[in-house]
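Listed next: structures, encoded as structure tokens.
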Structure I
Amino acid sequence: MNMRLQNKVAIVTGAASGFGAAIARTYVEHGARVAIADINQEGAQALASELGDHAIAVRCDVSRKEDIEALVEQCVNRFGTLDIVVNNAGTTHRNQPLLNVDEATFDRIFAVNVKSLYHMTFAVLPIFRARRAGVILNVGSVAGIRPRPGLTWYNASKGAVNTLSKSMAAELGPDGIRVNAICPVMGATGLLEAFMGMPDTPENRQKFLASIPLGRLAESQDVANAALFLASDEAAFITGVEFPVDGGRIV
């Protein structure tokens, strides 16, 4: 196997399951050491145990500055450096009319999906600037590119992630830091029924598959493959992109 991330160190948030777990596994398979961060400590530890000495589990609520700072500190203390950050942790509200979403839910969505990137940037930028190198991958969404009714406040948070990634890329490029947004279509993760706003039955799923030219949902490995490429030296001249992993959904 071509070890595309040999000797690299990465943080992946929301990595106990779904897209994040696939990214963490793929990174370790390609030679990286990974801090698996998740509010689900048990799930993070189970994955870290599976991956062995190349992974550690860190309980982290990404909406909390203190948790982010502790995560970065533990990663550097264990592995000696930091090369890659994947801001994957996210949440949503159930698919429903926009006036049905209460303020507490709105605040939680923006705290987890957007403010977490603010906290992470403050925590890792001094490390990356000192090294004049670093990769930040923010998991946005096609919902922030081509939004649809029912997920308006979630769509807005992912639009912020997508735009923030491009702005960060423009500002941090002179420091040797690359920033890209990965934009998946919905996948078969724990948030699927919330995105759908209805039970995940074959009939209901087909309504959503009809809008995806390649005819299926995103799989976790699809997102992991994109995260691998964008973190690798093969993408050394790629920054500021919204990278759709969507089977043609936004066409």
Structure II
Amino acid sequence: MNSALNPSLEKSLWNSDKVTKQYADDDYLLKPEQAILNIMRNRLPQMRMLDLGIGGGRTTVHFAPLCKEYVGSDYAEKMVDACVERFPNPGPSIRFEVIDATDMKGVPDQYFDFILFSFNSIDCVPPEDRHKVLEEVRRVGKPGGLFAFSSHNLRYLRRMYAIKRHRKLKDFLYQFYRSLMLIYYNGLPSRYDNKDYGIICNGVEHFSLNLYYGKPEFQVKQLRDAGFKNIRAFTNEETDVKNLHKVTDQAWIHYLCEI
């Protein structure tokens, strides 16, 4: 069974030609991301934005044209190269840089008004280093600025293991196979009932990648302990943070909070 994140393996995966090409043309927003963009839309023209973990520029398409200044970044060099190629003439207010969210050396203090870390990218960071991301966001973000990100929901685990009915036999067989693999790599979901978080091999890239899954109420506590305020949560719609412990039907939770 896998029990730890492997940052070197993960970075090599995101730097691979196969994965880079896979993300190079994405241009959609998830429903919670669209809700956050709608909240931010009128403020973005006055904001400097740092977009962490941009992959192939999926969020760049939507946010960059609206911002006073936009920096798209990723710790995987080939992802940044893909963005430079995808947006060859971005203009003076848009640029792309290689930045590690756990150590944003070279990024000035209190510079950005809005920081986005989308697509559960924070869950690639080992649990013992997760606080470094929050500390760095607090350092480079302006007081009163905003931080948005998404993270896997540990309370969804039982649903992830569940085998559903399918009309096509091959779909049913694949789901049965996936459930067996989830048990093999992670154990039974009951193993995580009394844990605040777990490192889960969820099937990404043929079960080659481990990811952080946390209970949403534990994530809210982490944010508060780190000094973030006015925390909001989004699933298919905005959800009261006091009720996040009841959210078992959503694999991801999106958060928006004040720096």
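Here, each number is a calculation from the coordinates, and none is a lab measurement. What you are looking at is a predicted structure, and each value in this text was computed from that prediction instead of being measured. Cβ atoms are built from the backbone, for glycine too; each structure is taken alone.
A value of 1.5 was computed for distance in nm of label points 7 Å out along Cα→Cβ at positions 39 and 143; which of I, II is the source structure? Display every interim value, and only then the final one.
Numbers: I: 1.5; II: 2.2.
Here the read-out was taken from I.
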- Task: Out of I, II, choose the structure whose coordinates give Cα Rg over 2.2 N^0.38 Å equal to 1.01 when calculated.
- Result: II
- Query: Once FRET efficiency 1/(1 + (r/R0)^6) of positions 87 and 135 (r between Cβ atoms, R0 = 35 Å, to 0.05) is calculated for every structure in I, II, which label goes with the largest value?
  - Reply: I
- Task: State the single structure among I, II that was used to calculate helix-only ellipticity at 222 nm (-39500 (n - 2.57) for each DSSP H run of 4 or more, over all residues; to 500), giving -9500.
- Result: II
- Among I, II, structure where mean count of other Cβ atoms within 10 Å over residues 31-38 as derived comes to 17.5: II
